[in-house]
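**Student:** Take a look at the structures below.
Any read-out appearing in this document is the output of simple, stated calculations on the displayed coordinates, not a laboratory observation. Please read all numbers here as calculations on a predicted model, not as lab measurements. Cβ atoms are built from the backbone, for glycine too; each structure is taken alone.
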Structure I
Amino acid sequence: MFEHSTATPCWRITDPNDPLSAAACEVNRGHVNLAVACTPEMDECVIDVSTRLAVRLGLTEYRALTLVEIGHMFHRFPTILELARSGAYSLDLLRCMAECLSPVKADVPEIFEEKIFKAISPTVPNQAMLARATIRSRIEQVIRKHDPQALPEESKDADTGSSARLDIDDRPDTTTVFFLTLPKLEGLELQRTLNNVVKNNSCSRAEALMRLVRRQTTANITLNLYQSTEQPDAQIWAAGGWLSSKATQRWKDRVTHVQFPGAASNEGYSPTPLVRASVEGRDGTCRFPGCSVPAHKCQLDHVQRYDHENPQAGGPTATSNLHCLCTKHHNAKTTGSWDVTIHPDGNETWTSHGDGHTVMTAPNGPLGRETFAQRAENRRRAA
């Protein structure tokens with residue numbers, strides 16, 4: 001069995017005792033060094049640099065420019081270069097970071113780089129590398145606070161009404177085609193509304209929509225919104241991401257019930273809505289290493305199996321024994337490919353039955369355990 005024995009936070013990939021991980025880190029460090037070597041001055045001509053590098057590196061001009069953008073990111077944010085020299089971050093992840101950070105204005109405060117550094121750093125020993133989508137989300141959350149104009153258009157509009165669009169194609173002789181685009185949370189609201197009507201009326205989604213239009217039925221659904229009770233103006237987290245200030249206020253005005261999720265349990269196999277909301281809010285995403293499927297799209301799994309014949313002998317239906325898993329990784333656990341242990345702080349240790357490797361994952365949701373340092377920082381932002 002390979003085990004990265006260290007008490008300090010680190011990425012699992014940097015385990016020097018694992019030859020595959022060591023080889024991957026060496027490749028990643030090579031990309032870092034190449035990006036640094038390819039970094040031109042900002043006043044150089046793009047086409048001159050891209051064509052010159054493409055010939056020398058045997059790459060397409062697009063790939064060459066990717067290295068240039070990563071190099072510029074390292075030049076602007078030296079602490080990211082420091083992290084990257086560990087070899088933990090693949091070229092794909094570095095490209096993702098550079099895409100997010102290249103539009104950021106030059107005069108962002110010093111604390112901006114500190115927050116980016118924390119957002120992409122490990123928080124527990126032997127931690128699985130974050131998924132690309134998770135890294136992008138974390139970086140964009142920092143950008144949203146300090147330079148919102150640097151966000152891509154789809155991220156600026158993702159939680160506002162401006163991204164809603166309905167196109168209608170009535171050219172076919174016998175049908176009409178609708179193309180509907182909604183902000184993520186509104187999309188989830190519509191999906192759950194239609195699914196509720198489908199379940200109660202045993203009909204298709206199309207029929208459910210028409211029943212709603214004709215006022216032949218109603219639907220009752222719940223959308224969980226998470227917000228700090230200590231910061232009334234704090235942004236809301238929902239549907240796998242943070243809402244903008246405007247969207248936060250708009251959705252806050254629609255709140256009908258307030259609960260305080262946390263450690264909770266219930267009798268029986270199926271979790272109550274409060275238990276489910278607590279687990280989803282803690283985990284944020286599927287808890288399998290490197291997976292970024294949002295928690296609301298996941299299944300709730302008993303870490304220690306629930307004993308249907310003798311419930312007292314099996315794992316309880318409690319936040320301390322439940323976690324979010326997407327269908328694919330739920331199946332991987334159920335079939336015995338992986339074992340998992342959940343710790344009191346919400347961190348998990350996964351062990352592969354195939355080769356004995358272990359890796360840790362940390363919660364990604366807004367209800368993850370707060371450190372005193374995070375508490376102080378949150379209060380500074382609220383002041």
Structure II
Amino acid sequence: MSTPPKRGTSNDSSTRRSFLRQAPLLATGAIAACAQSEQQAAPAIQSQQHFKWKMVTTWPKNFPGLGIGANTLAKYIEAMSGGRLQVKVYGAGELVPASGVFDAVSGGTAEMGHGVSYYWKGKHEATQFFAAVPFGLNANEINGWLRYGGGQELWDELYAQFGLKAFPVGNTGVQMGGWFNKEINEVGDFSGLVMRMPGLGGEVLRRLNATVKSLPGGEIFQALKTGAIDATEWVGPYNDLAFGLHQAAKYYYWPGWHEPGTALEGMVNAKALAALPSDLQAIVAYACQAANEDMLNEFTARNNGALQILVKKHGVQLRRFSNELLTEVGKTAADVVAEVAGKDPFSNKVYTSFDAFRSASVSYTRISEEAYTQARALTFG
């Protein structure tokens with residue numbers, strides 16, 4: 001057995017000198033280990049952050065279809081995030097008026113908004129292309145353009161100027177042509193008519209010598225009932241029945257040439273979105289996508305029954321716009337849209353993309369959905 005070295009021997013001194021030389025390295029290693037541990041813990045800490053957002057809308061509170069669509073989006077976000085991101089929904093007028101939604105979200109008063117982009121043409125003419133264009137894209141087509149045809153990138157470019165990020169969040173499908181108290185047999189019958197119609201469709205009617213009003217949804221019934229307007233369009237049977245428009249007008253026209261597949265939008269304040277952890281940012285995007293599909297599915301299902309109620313229970317008289325009228329309106333619409341596109345380079349950029357997608361869609365739809373619908377009608381009416 002060897003004898004342990006005595007204190008103060010050369011072996012002891014050598015050990016102390018070795019430790020002192022290594023101490024800075026050990027300390028550095030310990031600090032690095034702590035830093036690494038903190039970095040590894042950061043995502044876990046971040047994942048526990050909770051956020052509360054406000055969503056302002058252009059719809060009456062809990063209104064079927066449109067208003068419920070905003071509620072659905074909020075529920076999806078909360079469920080997907082496990083409650084880490086909660087969104088409180090405000091109907092039109094509760095926090096800001098319907099017309100103030102864009103500015104409220106852009107300015108940070110609310111983190112989210114739900115509406116239709118053609119309401120904001122006063123901000124930029126090109127906003128209208130992301131909602132509905134007369135004789136434009138139907139629901140499937142506008143979703144295709146936005147997701148795979150370059151439309152979303154253009155929308156992002158436009159809204160970035162206002163500190164916003166937009167997502168498609170809902171679609172009405174092809175709308176109805178409107179409610180009237182007189183028959184509309186030719187283009188001249190629009191002359192002198194006072195009608196509620198927003199967006200590019202409203203501009204088309206102006207060219208046909210109608211007086212156009214852009215009223216929020218909550219004011220439509222009273223205006224039609226009291227005679228402040230002679231006619232109106234809203235959405236389709238499901239929403240129109242809920243508003244009771246059949247109590248104020250008796251003729252219900254189709255097709256809705258002005259809004260063939262209106263895309264609703266969920267707008268988000270860009271800074272608020274960027275402040276979220278990456279997983280919550282993804283959840284917002286995917287929740288919007290899910291809510292977009294859900295609304296179209298609901299309108300597709302509920303319009304069927306609502307139309308039967310309007311016709312069979314309430315005696316509403318369905319009328320079809322004549323081909324001659326639709327041809328004339330279509331020519332006017334083409335002029336209006338071309339003029340909007342020519343107002344500035346960006347509007348022209350959006351229109352060029354939109355029109356190219358429409359042209360391709362027309363060619364394919366003619367031999368697919370349109371052909372199938374005609375074939376089905378041969379046997380099933």
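**Student:** Rank structures I, II by FRET efficiency 1/(1 + (r/R0)^6) of positions 324 and 364 (r between Cβ atoms, R0 = 25 Å, to 0.05) and report only the one at the top, that is, the highest.
**Tutor:** Largest one: structure I.
**Student:** Comparing structures I, II by distance in nm of label points 7 Å out along Cα→Cβ at positions 84 and 164, which one has the largest value?
**Tutor:** Once distance in nm of label points 7 Å out along Cα→Cβ at positions 84 and 164 is worked out for each structure, I has the highest.
**Student:** Okay, next question. One of I, II was used to compute Kirkwood radius over Cα pairs in Å, for residues 204-267 alone, and the answer was 13.1. Which one was it?
**Tutor:** Answer for the origin of the read-out: II.
**Student:** If you don't mind, there's one more thing I want to ask. Say we calculate FRET efficiency 1/(1 + (r/R0)^6) of positions 108 and 180 (r between Cβ atoms, R0 = 35 Å, to 0.05) for every structure; which of I, II gives the highest result?
**Tutor:** Result for FRET efficiency 1/(1 + (r/R0)^6) of positions 108 and 180 (r between Cβ atoms, R0 = 35 Å, to 0.05) over I, II: largest is I.
**Student:** Okay, moving on. Supply the structure label, taken from I, II, corresponding to relative contact order in percent (Cα under 8 Å, 6 or more apart) with the calculated value 13.
**Tutor:** Structure I accounts for this read-out.
**Student:** One of I, II was used to calculate distance in nm of label points 7 Å out along Cα→Cβ at positions 228 and 332, giving 2.4; which?
**Tutor:** II
**Student:** For the read-out P(r) over Cα pairs in 20 Å bins from 0, in percent, a value of 25, 48, 13, 7, 5, 2 was computed from one structure; give its label from I, II.
**Tutor:** Derived from the structure labelled II.
**Student:** While we're here: Identify the structure, out of I, II, from whose coordinates helix-only ellipticity at 222 nm (-39500 (n - 2.57) for each DSSP H run of 4 or more, over all residues; to 500) was calculated to give -16500.
**Tutor:** Comparing all candidates, it corresponds to II.
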